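Colleague: Structures are listed in the sections that come next.
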Structure P
Amino acid sequence: MNKTYKIKVAVVILNWNGRKFLEEFLPSVVANSIGAKVIVADNNSSDDSVDFMRSAYPDLQLIINKQNTGYAQGYNNALKEIDAEYYVLLNSDIEVGENWVMPIIEEMEKDNTIGAAQPKLRAYNEEQRHEFEYAGAAGGYIDKYGYPFCRGRIFDNLETDNGQYNSNKEIFWASGAAMFVRAEAFDKVGGLDGDFFAHMEEIDFCWRLKLEGYKIMSIPKSTVYHVGGGTLPKNSARKTYLNFRNNFTLLVKNLPRNRVFKVIIYRLLLDGVAGLKFLSQGHYKDTFAILKAHFYFYTHLSEIRRKRKNRNITSVSQMYNRNIVFDHYILGKTKFSELKESLFTKK
């Protein structure tokens, strides 16, 4: 017997010190989220976000987390209080347009194997508004060594959206900036991994969904505009640390046993190259952040390996079976369309 939910779709905005974003973008979310209930979850902000919400939006549900446990655990805590069939995890720094929710929900309703999905993400600022946005573009992928990239964004190369990726497509990961999730699937895999705090937790989450037989989809009929860098700026050493640390964690957690050791050794070497590059550019804090991430990995390896226990870990679809670093920096591939479809793992 199918479960009955109180809410069909819950758009949940996790906020931390983002009063300015709530003031600017919440009106568009409230006005345009037809068929969904908008909820704000505050992650123990130290600014006046809560006071603003209570005065400006007294009728919206406000969930208050007692601690700032980051994106991952922050959402885990908030979603426990929401009885919805579908969650939409939405960043506070996103502008949405008309009818952005239902095109994705309709696709998920037609196919119950879709565990998560994302809209098309484009840049918010006026000068780059026609470009794909870094955090997800038209869908996320990962190469066989754990380097993420997107349909519309390879490393820092952002493509202009000319409609070239307007088709629905199965992807590897959906952007955490605007991720639609089937609640049943969220519960089945145990939600987000709170140890990630922030960054790459959506890749780990989607990978675990795929291991359970779910598909991840990009539905570009829906488009949102993302500011990006609202919590941690792009050049933050803290962000560098979390990205390198969490990338190792998701690889050890989710790679098949026969590939883990080889991939980790390869990544340690490439991380060394990245550290030297930061050093040569005078970005000493970033170099230290990589060393710190490696130290975390060494000291927490047994704990990370325990997360593999009692899980059926196999190869999954939509992984790019080459090194995207080599293809981009050596072969000069700057567009997703330049990557051969045959090089992506099939089911």
Structure Q
Amino acid sequence: MLKKFFITCSGVDKIIVNNCSDGEQNKYVGIGATVFFTAVMATIAGSYALFTVFDNLYAAIFFGLIWGLLIFNLDRFIVSTIKKSDNKWKEFLQASPRILLAVIIAIVISKPLELKLFEKEINQVLLTEKNQMTLDNKTQIAAQFTPEIAKINNEIDALKTEITTKEAKTNALYETYIAEAEGRKGTKLLGKGPVYKEKREKHDTALAELNQLKKDNATKIQAKELAITDLQNNQKLTETKTQPIISNFDGLMARINALGKLPWLPSFFIFLLFLAIETSPIFAKLISPKGEYDFKLEDNETAVKTWVQQQVQQREEMLKADININKKVYNDITEEEELYAYKQKMARDLMKLQADSFYSKQQKML
């Protein structure tokens, strides 16, 4: 049962191969087994690759099976279309497009399995990239909010500076009227005279202005601090919204790029392994000598080809004979007087009808 299945996988003519020796049958059983297990590996690789895309196990398995059947059909077609001949160079030229196709299939099959085999290393590369992307994302978002926050902070500093300047002036007026009362400056008269009262009034006015300024600027500073808080909250909210995009940065393309950043040698050897598996049936047929199956297949094909050529040649000869007979028949007919007289009468009647028709048209015009 298993032998028949692998022979079917090899794409050979089962009627012919069943009449061959066991050794010849075993050769194609091996080729069919290689085709089958390559398709199995393709199914596994395709399912994993599609799982990274759809993130759904059932969808990945379904499409992976379709992919495996496609690879199975391609491999079976490649192997079955290679015909043995006595010229090795001709065989190689015949198989070269199929070898190229086998190389492409090997790349497609090996890459998803490489992603699975080096999954831990790829996750480490992706983690490093995600961390860097997070930092870059925060820097980019901060660049959107920092100028506005800095502007408001400068405005707050300006309001505080205004209060500080006013305090300094008020303190200076306080020192002036105190010194006037103590007789250290101004009139240098001890006591609270008219000059003292004048300077005291200036200080009191400045102090009232300072208190009002503090009150007004405190309200402005509080509003600006609330604006800064809102901007900072918006900045954090934007970071929170964009972080899931970075966290989900582990799709198929991202993993392939991460695989490219790992050392190339292990990946290259895995590719060579699948390339050897994929091309082994082709090279097995190219290297192996012409066997019993090949001779019988060639005999059947040449028999059909000869029969077709005979049929084509026979139809051509029949056509030539029929043409010659027709020529002779019509040549004999042209010499008959009865046919000549009949056609002469018909032509005479036709010319009469044409003359009558022309005469009627002329009468209508006049």
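Since every read-out is calculated from the coordinates, none of them should be taken as a lab result. Because the structure is a prediction, the values reported are computed rather than measured. Cβ atoms are built from the backbone, for glycine too; each structure is taken alone.
Colleague: Once percent of Cα pairs over 16 Å apart, for residues 70-173 alone is calculated for all of P, Q, which comes out largest? Please list the in-between numbers first.
Modeller: Numbers: P: 66; Q: 79.
Checked P, Q; max of percent of Cα pairs over 16 Å apart, for residues 70-173 alone sits with Q.
Colleague: So helix-only ellipticity at 222 nm (-39500 (n - 2.57) for each DSSP H run of 4 or more, over all residues; to 500), computed for just one structure, reads -32000; which one of P, Q is that?
Modeller: Numbers: P: -11000; Q: -32000.
Only structure Q yields this read-out.
Colleague: Could I ask something else about it? Between P, Q, which one scores greatest on mean count of other Cβ atoms within 10 Å over residues 254-261? It would help to have the intermediate numbers written out before the result.
Modeller: Details: P: 14.4; Q: 16.9.
Largest value of mean count of other Cβ atoms within 10 Å over residues 254-261: Q.
Colleague: May I pose another question? Out of P, Q, choose the structure whose coordinates give mean count of other Cβ atoms within 10 Å over residues 14-21 equal to 14.2 when calculated.
Modeller: Numbers: P: 21.5; Q: 14.2.
Going through each structure in turn, the value belongs to Q.
Colleague: To which of P, Q does the computed value 15.4 (mean count of other Cβ atoms within 10 Å over residues 94-101) belong? Could the numbers behind the result be given before it?
Modeller: Values: P: 18.6; Q: 15.4.
Answer by label: Q.
Colleague: Thinking only about relative contact order in percent (Cα under 8 Å, 6 or more apart), which of P, Q has the largest value?
Modeller: Numbers: P: 18; Q: 23.
Structure Q comes out on top.
Colleague: Consider the structures P, Q: one of them gives -1.05, -1.15 for log10 I(q)/I(0) by the Debye sum over Cα atoms at q = 0.25, 0.28 Å⁻¹, for residues 62-125 alone as calculated from the coordinates. Say which. Please report the intermediate quantities before stating the final value.
Modeller: Numbers: P: -1.21, -1.26; Q: -1.05, -1.15.
Clearly, the read-out refers to Q.
Colleague: Ranked on Kirkwood radius over Cα pairs in Å, which label among P, Q comes first with the largest value? Don't jump to the answer; show the numbers that get you there.
Modeller: Values: P: 20.6; Q: 32.5.
Once Kirkwood radius over Cα pairs in Å is tallied for P, Q, the winner is Q.
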